[in-house]
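Participant: These are the structures, in structure tokens.
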Structure P
Amino acid sequence: MNSAALIIIAIVTLAAALAAATLRKLMHAALSFAVALVGIAAFFFLLGAEFVGLALVFIYIGAVAVLIVFTILLTRRDVGEGRGFNWGGAIIAVAVFGGLTWSILKTQSLAIVAPRMPALTVKQIGVALMTTYVWPLQCVGLLLTAALIGALILVMEEKR
């Protein structure tokens, strides 16, 4: 079952990533990007990294992809229909895929087995974020808030 699920998720993820790189309409490319992120989150779920998969869903799909879609909707101008297939994006996507595949195949596998580590729980991650890393977490929150306010100021139209 895992092999079939892995193959299906890989095909969907690669197709969505290729569509995000090649589609001319920004809205379709953004939605394809969100589908590719869902596929990557599904890989994390298959690997047993539920926290990373949920963080990917909440942060990247729930925030970043939705922010991209809203940005496209807010800044949309009247443009003509798409001009066809985007060969430049396809060539770059194939080149990156080839480079990553080549680097994976040339990397020597590790013969040493990693030591067994205790499972990391969500509670431990939360305690670490709220004690040791509270200032970086607050700085990231302030930075994202400032970026959101700046984006709203840029897209607001002046009222006459």
Structure Q
Amino acid sequence: MSATPTLGFLLHDVARLLRKRFEQRAKCLGLTRSQWQTLAYLSNNEGIHQSGLAEILEIEPITLVRILDKLAERGLIERRQHPTDRRIWLLYMREAAHPLLAEMRELGDVTRGEALEGVPAEQREQLYQILSAMKTNLVQACRKPVEENEMNDG
């Protein structure tokens, strides 16, 4: 008999399995997970500079440069020089990326559907509300320093 997993482990496992299932479906698109994730975030932030996108993705700028190089080679993104600062490159989707992005979104819908199979609509809505509240709480908590006595309590 196994112990009930903690919330953190359960959330981690669900997120990992969602990614794994999506990757199984997306293999045919010929993109790595980091490449499709970069495209997905760029699609919502066109015109962003490289360091801003790296921050959103929570990866090192040099790591993002390698990903962007591969996406640019495939003709999916383009870099344009900032109009007033020649050191900054702004990122844009190319036309070829849009059908691929549409396929990725469709695969995401199918994968989420698999994950939520048998869960009634009202419970799905509740789940999103709870997870959104948890995210908001944790974002706010991460902005505050940890008190010394909090670290010793737990």
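Participant: Which of the displayed structures (P, Q) returns the greatest value of distance in nm of label points 7 Å out along Cα→Cβ at positions 40 and 64 on calculation? Walk me through the intermediate numbers first.
Facilitator: Working: P: 0.5; Q: 1.7.
For this comparison of distance in nm of label points 7 Å out along Cα→Cβ at positions 40 and 64, the top structure is Q.
Participant: Identify which of structures P, Q gives the largest calculated value of mean count of other Cβ atoms within 10 Å over residues 16-23. Mind dumping the intermediate values first?
Facilitator: Values: P: 19.0; Q: 14.2.
Evaluating mean count of other Cβ atoms within 10 Å over residues 16-23 on every structure, the highest lands on P.
Participant: Now for a different question. Ranked on distance in nm of label points 7 Å out along Cα→Cβ at positions 88 and 136, which label among P, Q comes first with the largest value? Don't skip to the answer; put the middle values down first.
Facilitator: Working: P: 3.6; Q: 3.1.
Once distance in nm of label points 7 Å out along Cα→Cβ at positions 88 and 136 is worked out for each structure, P has the highest.
Participant: State the single structure among P, Q that was used to calculate log10 I(q)/I(0) by the Debye sum over Cα atoms at q = 0.16 Å⁻¹, giving -1.09. Don't skip to the end; give the middle numbers.
Facilitator: Details: P: -1.23; Q: -1.09.
Clearly, the read-out refers to Q.
Participant: Among P, Q, considering only distance in nm of label points 7 Å out along Cα→Cβ at positions 32 and 120, which has the greatest calculated value?
Facilitator: Numbers: P: 3.4; Q: 4.5.
The maximum falls on structure Q.
Participant: Out of P, Q, which structure matches 14.4 when mean count of other Cβ atoms within 10 Å over residues 96-103 is calculated?
Facilitator: On the way: P: 10.5; Q: 14.4.
Checking each candidate, the match is Q.
Participant: Computing mean count of other Cβ atoms within 10 Å over residues 8-15 for each of P, Q, which one ends up highest? Display every interim value, and only then the final one.
Facilitator: On the way: P: 14.5; Q: 10.8.
Answer by largest value of mean count of other Cβ atoms within 10 Å over residues 8-15: P.
None of the figures in this text is laboratory data; all of them are computed from the coordinates on show. Because the structure is predicted, anything quoted here is derived from the model rather than measured. Cβ atoms are built from the backbone, for glycine too; each structure is taken alone.
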